[in-house]
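Engineer: There are structures below to look over.
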Structure 1
Amino acid sequence: MKFREIFLVLTLMLPLSSIVQANSISIFGGSYDYDDDNTSTLYGLNYHLSDNSFSFFNLIDLNPVIGGFITADSASMFYSGFETNIGAGSIYLNLSSSAGIYSNGDGKDLGNDLQFKSEVNIFYNISKESRFGIGSHHISNAGLATVNPGTNNYYLIYNKNF
């Protein structure tokens, strides 16, 4: 998938973020594919839609999340999925799972355009409105293609309510 196609998808999705009020945004940066030869710098942005949460079998509250990232090697991914927070104190765990469209650019070939991202983050509340955290996510095509190397990534996160 070319950058032009990803830009088109992002442009079409931006009005959605103004219709559905997001209550926080995360900016993150770190290392992409840190355990392989294709290590690169990673930058990304997530919208957390907690105002639209729903209960899954009255066991866990899920919130929609929309985001994307780009690497120094022009690999990029735009994704959406669901997340949950575990813990209510100043330190809590954030877990998410997403599906999205990936473009390898000059970076690692992950086998196809459809990829899945599983993520774990640990946040510390700096104030009522902002948090700082560290996180990691794994990206894979779940065996949908014969090429499925996956990537492991880690990063620092700043999250702010708005």
Structure 2
Amino acid sequence: MYRGQEMTTTTDSDSAARARLRQAGLRPTRQRIVLARRLFDGPHRHVTAAELHAEVLREEAGVSLATVYNTLHQFTKAGLLRELVVESGRSFFDTNTEHHQHFFFEESGRLVDVPGDRISVNTLPPTPPGTTVSRVDIVVRVAGRDSGADEAAAGRPQTLE
């Protein structure tokens, strides 16, 4: 198959990925389908480009790290993901695009969803002329033992209840 060509074999997971990509206005190339399946089949998750690349390499050949980065940014621009910069040079991509905030465990590097109604912001400074607030992202950095890291490694959802 040539780069950029659509896949011709179909599974239920491929069909769902294709539909999601088309609905977002993206052409369902082989690489996008592979990454969409990885990201959107299952519970919401937070993943770095390097983590996703390592996962894909275990199952698929021919997806470069640059392709993973580019695709994650395309998915973000299309509204399929949210990018969260937790520290200089470290971004997570979040499959949960609903209103919510995050805990970032500094020692383990794990990001956990906090429901949007659990944190409130009382005041914001005035925005520059001609602008409006589109969203407020809060990342609460926590130190100490991450007791949920084992559950996260087992693939359980990463949400504070």
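Engineer: Using P(r) over Cα pairs in 5 Å bins from 0, in percent as the calculated read-out, with 1, 8, 16, 19, 19, 15, 10, 7, 4, 1, 0 as its value, let me know the right label among 1, 2.
Structural biologist: Going label by label, the one that fits is 2.
Engineer: I have -3500 for helix-only ellipticity at 222 nm (-39500 (n - 2.57) for each DSSP H run of 4 or more, over all residues; to 500), calculated from one of the structures 1, 2. Which structure is it?
Structural biologist: The read-out was computed on structure 1.
Engineer: Still on this structure, please answer the following. I have 2.5 for distance in nm of label points 7 Å out along Cα→Cβ at positions 31 and 79, calculated from one of the structures 1, 2. Which structure is it?
Structural biologist: Here the read-out was taken from 2.
Engineer: Another one. Output the label of whichever structure in 1, 2 has the greatest value of FRET efficiency 1/(1 + (r/R0)^6) of positions 63 and 87 (r between Cβ atoms, R0 = 25 Å, to 0.05).
Structural biologist: Across 1, 2, FRET efficiency 1/(1 + (r/R0)^6) of positions 63 and 87 (r between Cβ atoms, R0 = 25 Å, to 0.05) peaks for 1.
Every number here is computed from the coordinates shown, using simple stated rules; none is lab data. None of the values given here were measured: they were computed from a predicted structure. Cβ atoms are built from the backbone, for glycine too; each structure is taken alone.
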